[in-house]
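Student: What follows is a set of structures for review.
Coordinate-derived values only; no laboratory data. Here the structure is a predicted model, which means the values were calculated and not measured. Cβ atoms are built from the backbone, for glycine too; each structure is taken alone.
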Structure I
């Protein structure tokens with residue numbers, strides 16, 4: 001209908017007016033007069049041959065045609081703004097958005113972000129924390145770092161690090177604990193994964209007492225409560241070395257149990273961008289350097305089973 005001559009100024013005027021339901025407020029946003037906005041909208045209506053607004057004594061109301069057009073324009077202008085925002089100081093910055101389980105974010109990732117920024121100054125990294133419940137597609141995430149067994153439908157999953165768990169508690173509670181059976185007299189703090197204590201007691205060959213402690217949605221909260229003497233927590237030891245070194249938490253028993261690992265996941269349906277490759281390579285290399293393991297070979301998701309999408313980092317050759 002319009003060929004190559006789209007009426008961008010008129011479309012912009014309509015989109016702003018529709019959001020505000022006011023030509024006056026749209027004019028303030030677009031830095032033009034109310035009359036100019038009204039004229040642009042009227043011109044668009046004449047081009048389309050439909051009315052987009054009903055003019056009311058105290059404002060505007062969208063017609064059915066206006067309601068149909070608005071979300072398309074809002075999404076389009078939003079994508080244009082997002083693309084333009086990636087240009088800073090004459091340079092293109094590519095974004096990568098990562099959802100991260102809170103424990104891994106605060107105890108491993110965040111302290112190391114300056115290293116990533118130094119290595120990749122043109123990547124705009126956006127980090128969102130969660131309690132391990134995440135929807136990659138629904139939340140528009142490029143990656144999710146989460147705890148579990150690596151089985152998430154429709155995703156590639158690369159194991160980052162194992163996270164064996166063991167009871168941790170305040171020093172005054174640890175003094176009362178000589179053998180696992182002693183835990184029967186203590187408050188056992190719980191996460192939303194209700195079988196964790198059962199699995200630890202099974203690993204040490206002892207019946208699990210009925211857990212009656214507070215339920216938390218994050219290991220960070222459980223650790224804080226344990227440090228204040230609220231009970232005994234079952235926690236991933238590698239994430240709480242600082243508290244163990246400081247003595248605010250104590251590991252009374254050497255036994256631990258593997259309940260899962262931290263994984264880097266991404267949708268199989270999503271093609272990796274250069275920013276995604278940069279973040280994945282930096283992350284897996286940093287973890288390999290810390291643990292002495294091999295870093296991944298290449299920058300695409302590396303798995304040892306194409307059917308399941310699960311795998312461990314492969315060694316460089």
Structure II
């Protein structure tokens with residue numbers, strides 16, 4: 001079986017408010033973006049998130065893409081860039097290195113094909129991805145809620161609706177060898193071999209407090225469990241979509257985190273307790289982290305303001 005998905009990016013002004021999206025069907029799609037980015041960054045992130053979102057599935061992946069830049073980066077240029085220390089033939093640094101390194105890691109151990117499709121030419125899947133990527137860019141431009149989509153619900157496809165009949169791929173399948181080690185970057189959640197589960201959870205908890213991450217709806221959504229709930233300082237109950245949208249538009253503030261404890265409740269769950277301090281004062285926090293398909297995701301969070309002493 002093969003999953004067929006379109007991936008696309010959009011930037012208003014290029015650079016400007018930017019969005020990305022991948023689309024399989026109405027039940028399987030995801031989108032995100034940034035207040036300021038480029039079309040190429042959106043194109044790269046769409047493929048990265050598609051690979052990450054389907055990493056737990058056994059099916060091969062066929063990626064429909066209207067970006068020759070992305071296709072060539074993966075199938076032609078990346079080995080040479082890596083040998084040269086992520087520099088081009090003329091010695092200039094490769095643009096978008098952070099995203100390209102994430103894409104390189106995401107393809108490891110996967111069997112996938114790329115097929116180029118002409119953009120804005122009436123291809124159903126490409127048009128669906130383009131509409132969603134542009135909707136995110138427009139939402140950032142207008143200060144509106146970010147439509148992030150359902151992602152890939154559950155762990156298995158329930159039917160064959162994600163399978164789409166198309167012509168044979170233009171690029172031969174690529175089977176990449178598994179990496180023996182992984183690297184970390186600001187927006188990655190892969191784990192170095194020396195990192196314990198408690199350290200992974202603590203790192204992700206800190207990452208969720210970083211302004212650069214909180215403004216990236218796609219990254220926040222990737223860290224949160226699909227059934228995430230939060231009881232905030234005011235006692236309000238938040239769901240995953242609501243908190244992602246709220247964080248994308250909040251004013252960035254510095255937050256200090258003091259970890260008080262990490263208690264393993266089961267092999268697949270950890271309770272992290274902490275204290276945060278910001279301009280509003282200090283709060284005690286409880287965060288329940290669950291491991292889903294090998295990745296730690298925040299399932300529940302509660303924050304309680306501390307009374308002044």
Structure III
């Protein structure tokens with residue numbers, strides 16, 4: 001009898017010493033290594049993703065307070081998928097099976113048509129492309145409004161960077177000048193400058209005991225237009241980069257995770273909009289019928 005993995009069919013890709021495994025369920029990044037060294041905190045094929053590990057977050061990242069928002073004067077109610085806090089969390093596609101649209105040794109592209117859901121009465125076509133080359137992994141996430149009405153949209157992704165040990169020992173470089181404080185339900189209540197706070201990692205320093213489950217913005221970009229977040233140790237490091245349209249990063253040190261995953265990796269989540277964006281409207285993308293938008297991010301060793 002063939003055992004079916006909880007995340008469905010596994011799609012391995014390889015190139016230039018890199019290996020990645022992408023899952024059918026959720027189109028997630030289950031594994032990424034370079035010369036055998038893990039760059040992300042993965043999980044076994046026999047398990048489901050912990051803490052949304054490696055998953056695209058569509059058509060919104062993070063949380064929507066009470067699952068309620070208004071769009072074009074219409075009150076909407078999303079399913080509550082974070083019962084502990086009473087929020088709609090991390091979109092609608094994490095547990096759905098995605099189809100392979102293209103695949104070769106070094107790349108795979110998966111697609112999904114999302115039909116109307118409670119609180120999201122739209123038809124959206126999503127694709128997620130993973131490509132390996134000598135520089136590392138590039139991910140492109142695209143959304144196309146296949147329906148007949150304007151739709152709100154935001155994207156996120158949830159990889160956990162790792163150096164192979166506790167995040168306490170890692171040095172973090174985060175070029176962000178603003179952070180959001182949240183209430184007891186993890187809903188933002190105010191924005192703050194990082195200057196003089198425990199959230200200022202513009203100059204690289206050890207994470208130590210700092211607990212992060214925090215959204216950042218005010219991102220400084222390099223000359224090539226990319227924002228880069230680096231996690232480094234004594235002998236090696238890993239970098240997440242993000243391109244145009246990624247104005248937010250959520251960092252999570254995994255303090256609420258259990259077992260060996262607790263503070264074993266740092267989630268660095270590129271996002272096009274902040275938490276609770278469907279509720280506030282901040283940086284939400286309005287996609288007209290037939291309109292398409294895409295975002296790129298990636299991971300490489302340093």
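Student: When Kirkwood radius over Cα pairs in Å is calculated, the result is 20.4; to which of the structures I, II, III does this value belong?
Tutor: Working: I: 23.7; II: 20.4; III: 19.4.
Comparing all candidates, it corresponds to II.
Student: With Cα extents along the principal axes in Å, for residues 33-200 alone coming out at 84, 41, 34, pick the structure among I, II, III it was computed from. Before the final figure, lay out each step's value.
Tutor: On the way: I: 84, 41, 34; II: 42, 41, 40; III: 51, 48, 30.
Label of the source structure: I.
Student: From which structure (I, II, III) was helix-only ellipticity at 222 nm (-39500 (n - 2.57) for each DSSP H run of 4 or more, over all residues; to 500) calculated, if the value obtained is 0? Kindly include the intermediate steps, with their values, before the conclusion.
Tutor: On the way: I: -11000; II: -8500; III: 0.
Computing helix-only ellipticity at 222 nm (-39500 (n - 2.57) for each DSSP H run of 4 or more, over all residues; to 500) on every structure in I, II, III gives 0 only for III.
Student: Just checking, which of I, II, III has the largest value of mean count of other Cβ atoms within 10 Å over residues 17-24?
Tutor: II
Student: Okay, next question. Among the shown structures I, II, III, from which was the value 0.85 of FRET efficiency 1/(1 + (r/R0)^6) of positions 41 and 113 (r between Cβ atoms, R0 = 30 Å, to 0.05) calculated?
Tutor: Numbers: I: 0.05; II: 0.85; III: 0.50.
Clearly, the read-out refers to II.
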